[in-house]
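Read-outs throughout are calculated quantities, based only on the coordinates presented, and are distinct from any laboratory measurement. Here the structure is a predicted model, which means the values were calculated and not measured. Cβ atoms are built from the backbone, for glycine too; each structure is taken alone.
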Structure I
Amino acid sequence: MRNIVRFIFWLTGWKIDSSVPSDIKKCVIAVGPHTSNWDFVLGRMAFVLFGVKGRYLMKKELFFPPLGWFLRAIGGIPVDRKKKNNLTDTAVKYFEENESMFMVFSPEGTRSYNPNWKKGFYYVAQKAHVPIYICYIDFKTKTGGFHSLFHPTGDVDKDIAHIKSVLSQYEGKYPEKGIF
């Protein structure tokens, strides 16, 4: 499978940063900018190259057969966004129950412009006592990868401002929908 993904990236001109989080067993992955459904496709293929099994919280409406079977197979976790349930505790439970866990979040929570990020990814990392790996996708240069590891300090606004500043150097497929 890795060779197929390498070929697809080569064919399309994409380059994936080769630094892989080999010594990290559990982390929250904050990836951005998120302006297109292609972000997920490219990111998922990159994870195949890295040998990382990412887990993704996704709206439960997508989990109908046969699509739901496929989404579960690639790491999808159905969530009911209409119910007031504690998604942070649900996500933390996955960290507690698994020896290895890479839970992927798009902090802006939408593919449209949103200057006010969802903070759930931050609270999950904080409550699960895991670092945040900042990942990027840059359509302008056709590159993507793991940028840097970040440990939450408890100052959510300052920390999110830092993560935004890291991701602000990258451009989504639709830059006008960018969050920066």
Structure II
Amino acid sequence: MEGKNFKERLPYIRAFVFDIDGVLTDGTLTIHPEQGLIRSINAKDGYALEQAVLNGFKVAIISRARDPQLRDRFLKFGLHEVYLGSLDKKETLLEFCETYSLDREDVLYMGDDVPDIDALRYCGVPTCPNDAVPEVRKECIYISPESGGRGCVRDVIVQVLRVQGFWNID
């Protein structure tokens, strides 16, 4: 898909992969003495994740985070895979693609920090929130106008669903 811009790639996307901290959250980690780390996820992003799954897209999380409650929460959205503790996100992305018979061009990946760079370079549609680090921003063909944890996930999902005829709400 070399040479195609972001909008030209949207009709071919079959899968979404997202980081957690800094993408699905604003990156803030609150330490609670009894509950461990607490993260906040935008409900609108959650709704978009559910809509992607309901419309037949493969959806996964790849994160360095290890908190087991994250897996449970994201599986409740219907996501296909939640990979936690990933130290090599490109390798994990390759595993996801192999499991679901996806070509790299089929995948939109959104990350925000240095550990996401190799996965962003591999996928067909590298994207990031507007508050991603500069090293990530230069790797992406699309930078959402929304920040991490503030609707960037919904932004990219809705654009794909709209182009593919699954989002007819205006």
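State the single structure among I, II that was used to calculate Rg and Dmax of the Cα atoms in Å, giving 14.7, 51. Present the calculation step by step, with values, prior to reporting the outcome.
Values: I: 15.6, 44; II: 14.7, 51.
Only structure II yields this read-out.
For which of I, II does log10 I(q)/I(0) by the Debye sum over Cα atoms at q = 0.14, 0.22, 0.23 Å⁻¹, for residues 78-133 alone, calculated from the coordinates, equal -0.40, -0.94, -1.01?
I
For structures I, II, which has the highest computed value of distance in nm of label points 7 Å out along Cα→Cβ at positions 86 and 118? Spell out each step's value before the answer.
Numbers: I: 1.8; II: 1.2.
That would be structure I.
Which of I, II yields 3.3 for distance in nm of label points 7 Å out along Cα→Cβ at positions 14 and 126, as computed? Walk me through the numbers on the way to the answer.
Numbers: I: 3.3; II: 2.3.
Attributed to the structure labelled I.
When distance in nm of label points 7 Å out along Cα→Cβ at positions 94 and 150 is compared over structures I, II, which one is greatest?
Numbers: I: 2.0; II: 3.6.
Comparing I, II by distance in nm of label points 7 Å out along Cα→Cβ at positions 94 and 150, the maximum is at II.
Given that relative contact order in percent (Cα under 8 Å, 6 or more apart), derived from a single structure, equals 32, which label among I, II identifies that structure? Before the final figure, lay out each step's value.
Details: I: 32; II: 28.
So the calculation was done on I.
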